[in-house]
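Novice: Next up, some structures in structure tokens.
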Structure 1
Amino acid sequence: MNLKNRDFLKETDFTKEEFEYLIDLAIELKAAKKARNEVKYMSGRSIALIFEKTSTRTRCAFEVAAFDQGAHTTYLDGASSQVGHKESVADTARVLSRYYDAIEYRGKHQAMVEELAQFSDVPVYNGLTDEWHPTQMLADFMTMMEHSGKRPGDITFTYVGDARSNMGNSLLVTSALLGSDIRIASPKQLWPAQDIQNIANELAAKSGGRITLTEDMDSALPGSDFVHTDVWVSMGESEEIWKERVELLGGYQVNDVALAKAGNADAKFMHCLPGFHNEQTTVGRAIANKTGMHEGLEVTHDVFEGPNSVVFDQAENRLHTIKAIMVATIGDK
């Protein structure tokens, strides 16, 4: 399948078949890395990494994936580049695409990464915006395929918590694209926006995907192969809204009782990380003290560290799926 020179700005940039091809390629590349016989399809390539928002997994995954494949990266943050300050996005894109074979952007606005792609002569990848998180979706569905032995169209999962976010948007739309059965359990005011629902409904009508949006977590969980959640306050939102958000979402915590309601002893827990499951971070302690939730926030520590948790497999798969995107779009494979 030829995906050369393609951007990856949002999930719908690829067809169902192309999206699944990228996951299958990631599985192949993961096996090659484990066997230490990986072919370097990107020798001599260079990738610019623009990070307006901080990152652990996205930055490390791009850098290690590039290194594994014989490519070079340059990390640019707000302090080390002029993008958006003294130099426009359009001008930055035209300069960097003269130096690099691809550009990654992680920041606030989808319009920013779209503008980079408009003016760039090389592929542009969305490492995360407030609206979409497409590279995470490849990792999530790869993880679900590995742990269930199912293709995406046969997978059933529930996403619990704040769904009016890039993760809620992306999981809903990607599930619809691939034909999965997704249930979103969340207060109605935290459902994905109506325009996102409309996109998902159109995709599901073509793929056979099944979509459920409900405020009743108990009705959403039965039959789930996986239970997802994410932080209750997204990156960039003020910590001042934590108390309000916790009051709204307190009944949507993923704990042992909630996981058991999947009715499936093999139901796995997923989280894109970082997660507030204990008080071992400065922010975690502050929020626990402010809200009184000392047993974890969106997920309890017991579930996060339990035998059904696959969060670190999910995190590892960021590496293999990001590698697949780069190999498919700028590599020699």
Structure 2
Amino acid sequence: MKKLKIGILGTSNHFLKRIVLPLQDTQNCESYAIGSRNIEKAEAMAREFNIPMWYGSYQAVLDDPDVDMIYIPLPNHKHKEWVEKSIEAGKPVLCEKPLGMDANEAKGMIEKAQDAGIPLMEGFMYMFHPMWQHARDIIRTKQIGDVQFIHTAFSYNNPSPSNIRNIPEYGGGALMDIGCYAISVPRFIFGEEPSQVMALQTAHPDFGTDMHSSAILDFGGPRATYTVSTASQAFQKVDIVTSGGSITLHIPFNTYVDVPAKMTVTDGIGTRDIEFPPTNAYGLMFDAFADAVRNNKPLPISGLDAINNMKVIDAIRKSAENHNWQKP
């Protein structure tokens, strides 16, 4: 069956480092066109990675009648504009997380897409990795009892003043960039929404973004906690502790694509390390989205999931400001 042709908006480092190669090995879709405000950048990337078409604007990608779907790896503050323009152009959209700058933006985009009958999905790639699917299956089938708490740690050190992740008006900061994963994880595992949250954030002295963000998410008994940082040594781990054991996911988000991913499971019998063959979660996500679009299936990540994740992000912001429990 013919692959869907992807139009890419922007020549971001994220696309270069994590997306461009996986899209050369996908089953349902392929890179077809790339647009940049600097056409020389678009041409250079297109020629380097055998992308057939390049343009000097994002709109030109949307106007190409051969483009079947759009991928948006633009800075957070540009998501709303270009998601909506993609919808107006009649193109299905896969947009990087977080979908909007707040829940109202996300809700508006999802409603616009639904009204137009255009698929729109937020790009949380980790959910598609077999390691995460297996972890959730262990929990769903109560193989090690009921979850009592989940803790996520995720950090990197980014001191660049010009980096989009360090610019508040671009939606920068630890909460938006990596805290969104730490919020998504317990929602993915529990299949529920937190009833209230309590948060603490530390502002960067120069950038004004939150460089450290921590929170407690109350799931009505079980709870989730996290600490994320843009000013710490690169580190990431998720611990899921249950009434009868635990699961530790090592390198849970930016899993290496050239070595096996690993998680450790402890139960009443003992401890075992489970390895998963080298897998690119981004490629799996693109294939799943394209399959849903091509075959008119429900999207693998619903629009409601994107809205609810943003509601928790908004509540954490408010809690950090007023130092009180906040309902999403």
Structure 3
Amino acid sequence: MATKFRLGSIVGLAFAAVLGSAVAPCAQVLPNPYRMVDGWAKMPAGRTMGAVGDVMIDPDGQHIWAIVRCTTLEPDRFGNECLDSNLDSILQFDLQGNVVKSFGGGMFIWPHGMAIDREGNVYVTDAVAPERTPPGKRGHQVVKFSPEGKILTTLGTPGVPGGGPNNLNAPSDVAIGDNGDIFVADGHTLDGNNRVVKYSKDGKFIKDWGKTGYAPGEFRTPHTIAIDSRGRVFVGDRSNNRIQIFDQDGKFLTMWTQFGRPSGIFFDQHDQIYVADSESDNEENPGWEMGIRIGDAKTGWITAFILNPWGDPRIVPGDGAETVTVDREGNVYGGQPRPARLQKYVRVRP
């Protein structure tokens, strides 16, 4: 079969972009060893698929957790898609795509980011924009649930955007360290807090770092956060088209630009990094394409690229996968806000 060459598919970086280094792109042909599984996610009777905010493999390896918002992504509902709904927005799927558990109805305005700790507890951010926050007790928080949906901890002051140790402002995502420390990417707007907030396992504020800007340690929409097997904190600095990497005390280590415009980051058990790029196009990140880039977590070398099948806006207007996770068989799951999809990609065996 002839290889199709597309600009965003063949351009990779020879190695990770290190501050002060001149990194030249190389013509790296990126294979796509996956095929789509149409209709994998099956919604409960009477419910249509809503915009997918995040997706994460359960520690048991047998289930997929997903944030499925209460409506599809419509311009007049962007940022408050669960405001007027009591539908459960946290859904657990089995590997056949059936919903086996759900909770969270009426608890969020814009459920956005998710993490699962070793005990199977579920952390969800409510990233509602300040101008869309109604009076009440929702928004601008991170909620920790037991696997059965019992609230265990709440971070931030619900319904009150802000900074400092007690408030969050449209938190995008959350990650959990091996010792239970909680790292929050705060927040979702260009002129928001643009920081990482670190809490202890029991929810006590430890420190924060970052501000709005372009320099190392500064952010413009920290949209995703994840921790690799070495304990490094990866922050998808989306509006700066880069990943910034820190130690868990906030020391800047390096930055990678070869993964496009990062919306979601995941590491599998084989030390591979998966980065969902949902926004690259001729306006946001010229020369790149939407899709899921896969590479080595140690070196940053990209080895595969799942091109967004709906990437041509002339055919299907929308975004690529904003979030990504991988099961123990190496199959990839991508969540999209528009068109609203929870898509499975099966690895094709040679």
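Here, each number is a calculation from the coordinates, and none is a lab measurement. These numbers come from a predicted model, not from an experiment. Cβ atoms are built from the backbone, for glycine too; each structure is taken alone.
Novice: Can you tell which of 1, 2, 3 yields 3.0 when distance in nm of label points 7 Å out along Cα→Cβ at positions 193 and 273 is derived from it?
Specialist: Details: 1: 3.0; 2: 4.0; 3: 2.4.
The correct label is 1.
Novice: A value of -9000 was derived for helix-only ellipticity at 222 nm (-39500 (n - 2.57) for each DSSP H run of 4 or more, over all residues; to 500); which structure in 1, 2, 3 was it taken from?
Specialist: Working: 1: -13500; 2: -9000; 3: 0.
It traces back to 2.
Novice: Tell me which structure, out of 1, 2, 3, gives 27, 24, 17 once semi-axes √(5λ) of the Cα gyration tensor in Å, for residues 201-296 alone is calculated. The partial results should precede the final answer.
Specialist: Details: 1: 28, 17, 12; 2: 27, 24, 17; 3: 22, 17, 11.
Computing semi-axes √(5λ) of the Cα gyration tensor in Å, for residues 201-296 alone on every structure in 1, 2, 3 gives 27, 24, 17 only for 2.
Novice: Related question: Suppose you compute Cα extents along the principal axes in Å, for residues 233-288 alone for every structure in 1, 2, 3: which one lands on 35, 25, 13? Walk me through the intermediate numbers first.
Specialist: Values: 1: 37, 22, 18; 2: 37, 28, 20; 3: 35, 25, 13.
Matching structure: 3.
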